[in-house]
Structure I
Amino acid sequence: MMKTFLKKIAQKYGYDILHLPTDPLVRQRLDLLKQYDINLIFDIGANVGQYAQKMREMGYQGEIVSFEPLPREFEQLKKKAEGDFRWKAAEFALGNFNGTAEINLAKNSYSSSILDILPVHVESAPDSIYVGTQTVTVRRLDDVIEQYYLPGQNIFVKIDTQGFERQVFEGSVASLSKINGFQMELSIVPLYEGETLMQEMVDLLRSHGFKLKLIEGGHRNYETGELLQVECFFFYAK
């Protein structure tokens, strides 16, 4: 009876509990999403849809919009999203301007970035080396949000844009009243030329009313053990 009751409560907020996750960090992430009644996720820097698939595996059943500008990766993303009527895919990058930009293509694909990569990143992940460039469309979230948002929805924005997180955030400032939280992959040490590091981003989001609620470990140098990036979860201070 209790299991059925909990499942009904979870489904009310857009979740389907198949089993309770045992990882405490996963539990904390889900608890925050439920606390803020998140029912629309913007997956910015989607690559081939790994993040959206993980959210589904964790039990999230709300709306997802995945943004990916690279054509080859977008085709894979689109195919994965086709079987999920609550998952849409959009073929452009997000930033703080409307126009086009050159993305540096990484050998491993997911390390591709508009910014130049630094040696410390390549040393820690040799497959992140650049192998070409691609011209892509860039839009401000402020200018496209109404295409995907309905009044009353609670938005959570995941930004994984390889050092370009600040620019994406700057392009969303006019829409912050619609956004309840952010997830960002932030660097502790510079991995891309000109990126804004974690502490400055924490201060920037706090100045807009978003407090850091959870940190998860991210990319590290596996030879030295040094932690280089972390996943930071920010939510609007109620």
Structure II
Amino acid sequence: MFAKLNRDIQAIKTRDPAARNFVEILLFYPGLHALLLHRIAHFLYNKRLYFLARGLAFFSRWITDIEIHPAAKIGYGVFIDHGAGVVIGETTEIGDNCTIYQGATLGGTGKDRGKRHPTIGKNVVISAGAKVLGPFKVGDYAKIGAGAVVLKEVPSYSTVVGVPGQIVRKTVIPYDQKTSHIDLDQTQLPDIIQEQFHLLFKEIHNLRHQLNQLEEKQEKLENISKRDVVKW
């Protein structure tokens, strides 16, 4: 248990430049507290002590502002940064070394029973305010941009932005076990709206050029017709 706790703490120390030492992380990081309490609640839930499990999950939400259903399966080395407003649904599965920022939701899309929440692969980054809704998989090393609403499967190594979420980049970034390199950048992401406007302006420019060419041809034809009339 202590080895797993140390893994969660090392994940925070590696990915958060504000984390100074072991004691500070252990005492003042609500994301770590939420994970610790969840692991106990998940153990109770698996022992069919549902009332105790839900009670502990409710207590965890009260003190951390992070809501995790006790049935959710969460790997190790997971870092919930800041954490306020994070919601993780009942049938959610989260792989090792994932990073989840404040306001993210891993939820369902309705009242269906059974598997209705997402499965998150390893080394995934879910940025602030992102919503991942539905029983699909987000592949390893994927990145969900801030504020994105993801409603369908995301391949590994992909970056998703926008509402609804669209895949805008797919790259293979090797993972270094020693440095735990994970691309945590949330700003240098493609702007799909700007790109669409750029394509639209380019199309308008092409159409305007073609229109000018047609007008020039029309003017030449009219001049030829006028000369013919004069000659006649």
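Read-outs throughout are calculated quantities, based only on the coordinates presented, and are distinct from any laboratory measurement. All figures in this text were calculated on a predicted structure; none of them were measured in a lab. Cβ atoms are built from the backbone, for glycine too; each structure is taken alone.
Worth pointing out:
- Entry that produces 1.00 once Cα Rg over 2.2 N^0.38 Å is calculated, selected from I, II: I
- Winner on mean count of other Cβ atoms within 10 Å over residues 82-89 once structures I, II are ranked, highest first: II
- Relative contact order in percent (Cα under 8 Å, 6 or more apart) - structure with the largest value, from I, II: I
- Read-out helix-only ellipticity at 222 nm (-39500 (n - 2.57) for each DSSP H run of 4 or more, over all residues; to 500), computed value -8000, structure in I, II: I
- Between structures I, II, the greatest calculated value of distance in nm of label points 7 Å out along Cα→Cβ at positions 26 and 50 is seen in II.
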